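Read through the structures below before going on.
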Structure 1
């Protein structure tokens, strides 16, 4: 079905009207009342909670590959944990959950939070760039909210004064040990064609057009379902490690998981040009290339440049990319960043310290 493009004036006027509407909504007295409620609730909770550090951490199902990098005890929850919640919860425990762990059973999650005032609930939102409704609800119904991208942080922060990060997403399909053990696979010969299998989202036709434009040139870039979830870890990694380059087309801003997967598999990501202006890309160094709209039509040019970059760096460059991803871009590090930030935030709240020096937490472990 063909689409009729609006004029620049029409788009600007509509965007201006929508922005004004958002700004008007944010003036509502609800937000001040809610912030006061959240603050009073948090101070009461921390006044009675036995919490000094995140020693016992319950991780949502989507963080199943995370392993502690500090002296902590991780308890991995099954996908249906809200149907049969854990019974033994040490006082001062932390539940670190993703939005996708909660969304299918939101009401059960909210009841679980209310039933366990002896624990801290931290929600890491991997879809904060586009799922505003869920992000706002989770911000309101968690002790600490962690957006996964820079986009929409100021908006979602209106629903809670207790925001950590942002903390960017990371590699979570494989454990670090598994990736390290598969280095011989990483060093096998690779195809010059880019890998770029994406789910089709009807609500993002611009992205779908971009994928459909590149696909005739490179059939390895196209649409797929979630069949990878049914494949083994090794088969998934073998697919990633078969290609030198990875064409990545996100739905909105925010660096998607597949960027970090590409790096962990030793490849060169090809990202949209507007990414060059996002805080997130500071953690990626000079490895990626950034495609303009014209590159969708002449796709060979930028892919050949990415292949040349891969070949020029050679085996040592591949090993360096994998090592950097293992050290800095796996959920092992991301979880530690969140838990460390949580401990410091609790300490500041108890001391009524209004300073802030955390910034973006997607690149390195530590304060």
Structure 2
């Protein structure tokens, strides 16, 4: 079977190709500066990111989150903004918690506990956690104590221990009965915005905690909230509740937390109009924008993509293979003629459909003649969702 590439390059699922970056030099520089600056200064704030659906926001978030996490500069947590969230509590339980690695929480709790009890008795260690991590929240301090003690003895046994399991459920926002609450030593469930802010604040402080005396060096956190425009679809009262919760989260963690919020609105100005004044005070004034590509940018985008080492065959006769320079330019022109925006997702879908058809016909080179035939006969609403 004829295969143009080592691996098929036209994947539209951002997470699967997060390590690959094609063109968009200005966006690359902006996001690189954002995360480099945050990792160095560690001041907490909110950064809005705007682009149309398919512009590449999710891919950009995954690319830089993974890149900086691999460098050991940040801890990256990615969440889709929960569509039905009515308040910050639901943003915590349905947005943050499903993206949160509890095993890592247990490991960090255990590591901190072992460091502390090497120089302190258990009571001193507990009150150290209460002051430095839990912000004097007795329930959160107790849960760290429960998790740390059990994990320190045996991670395998901890995963089956009722106290450990109930402590994890409490942190996840489960509604525990009085008997279960008493069993793990906490007074009440996480049940409202204030509780959720305190719990998330504790998690952030645990992950970012630094203490030279204890030889503990945490990393600043980037919490990516993708599809944040769903906030604006909620009733105005719920919009305010969610945004006030996010604002209070920055107050709870004034350092080491970057909340990167992506929006797909008709234009960037809609973000400014939709954010409440309280949130604007902790948000970057400058919105990072991802506009559609120009024809020249689209050409570079495709060349960068098909020539990536993961995809290009070693015996490819040219950087344009399996196309020609003229045929790539013609594809881009025909996309524009069809009224399709030059967004990365759209470009990838069009090239995928066209290239797949060429491969079925066993064409060695995809030339202008084939491109025109494809757009005349196959690039129709009955075949292409972009035209439907």
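Computed from the coordinates by the stated procedures, all read-outs in this text should not be read as laboratory data. For clarity, every value in this text was computed on a predicted model and none was experimentally measured. Cβ atoms are built from the backbone, for glycine too; each structure is taken alone.
Overview of results
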read-out: Entry that produces 3.4 once distance in nm of label points 7 Å out along Cα→Cβ at positions 319 and 343 is calculated, selected from 1, 2; value: 1
read-out: At a computed -15500 (helix-only ellipticity at 222 nm (-39500 (n - 2.57) for each DSSP H run of 4 or more, over all residues; to 500)), which of 1, 2; value: 2
read-out: Which of 1, 2 yields 3.1 [distance in nm of label points 7 Å out along Cα→Cβ at positions 183 and 359, calculated]; value: 1
read-out: Among 1, 2, structure where distance in nm of label points 7 Å out along Cα→Cβ at positions 31 and 311 as derived comes to 5.3; value: 1
read-out: Comparison of 1, 2 - label where distance in nm of label points 7 Å out along Cα→Cβ at positions 127 and 327 is highest; value: 2
read-out: Origin of the value 78, 47, 39, where Cα extents along the principal axes in Å was derived from one of 1, 2; value: 2
read-out: Per relative contact order in percent (Cα under 8 Å, 6 or more apart), the highest-valued of structures 1, 2; value: 2
